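Engineer: I've put the structures underneath this note.
Since every read-out is calculated from the coordinates, none of them should be taken as a lab result. Since the structure is predicted, the reported quantities are computational estimates derived from the model, not experimental observations.
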Structure I
Amino acid sequence: MDTASFTATAADGDYVPLSQTLHFGPGVSSQNVNVTVNPDPSSEADEFFVLQLVSSSVNAKIADVVAAGNISAGP
């Protein structure tokens, strides 16, 4: 699993990029992934980054290989 930039970018310090291997035991169909989001000194609109499953599964079918992460601008 890797993060990838979209409107939020690691290069601008919006979040800390992440690359890790996820292991799913028998009967497990989801896992949490924690991505560090950095405070922004300026007010911006909501920004997004992507989580991508980048390797093949073994004995399983992956329904969605991409998910979006939202960095909310707040109230």
Structure II
Amino acid sequence: MIHQIAQTLFLGIPLVVYGGILTFLSFLFTASIGYASHHSIKFLSFKWHPAMVVISFSFALIHMFVALSIFIGY
């Protein structure tokens, strides 16, 4: 069931690929918050960094289970 959703094509690309791109961009944004606050560049408060870490790891776990469902067949 989940693997069918993961393999659904949108603009010729499976949805699981879009999930991976979203996860990667989320990790980049999280890292940029930490980097900017370490180098005293204030584009966003450091209070956002721990929240973005939780969001990024949540995206990563969801992406991992959806991608593994393709191989497991769940």
Structure III
Amino acid sequence: MDAKENRKGTSKRRLVCLMCRETFLYDETDIDMKKAFPFCSARCKMADLDGWFTEEYRISRSIHQDDLEEEEAKSED
């Protein structure tokens, strides 16, 4: 059985929405869910995007070369 498949053999996974923190069942075959991923819905995706547009979210400092090297090392693992 594929690691992404649940006990019934479907391609669904239980995830937590990054915006509303609700647990939802992510179905990889659902096009609307794929478009909203990693959020539970288009509404949560747009609410997150609004946070960036209104500068509610921001990067706290400039990115340094050390940060990039650290991320590269993580992705190699």
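Engineer: Work out the source of 37 here, i.e. which of I, II, III gives that when relative contact order in percent (Cα under 8 Å, 6 or more apart) is computed.
Structural biologist: This value belongs to structure I.
Engineer: Quick one: Cα extents along the principal axes in Å came out at 47, 23, 13 when computed from one of I, II, III, so which one is it?
Structural biologist: Values: I: 46, 24, 16; II: 47, 23, 13; III: 46, 34, 19.
Structure II accounts for this read-out.
Engineer: Please state which of the structures I, II, III yields -11500 when helix-only ellipticity at 222 nm (-39500 (n - 2.57) for each DSSP H run of 4 or more, over all residues; to 500) is computed from it.
Structural biologist: III
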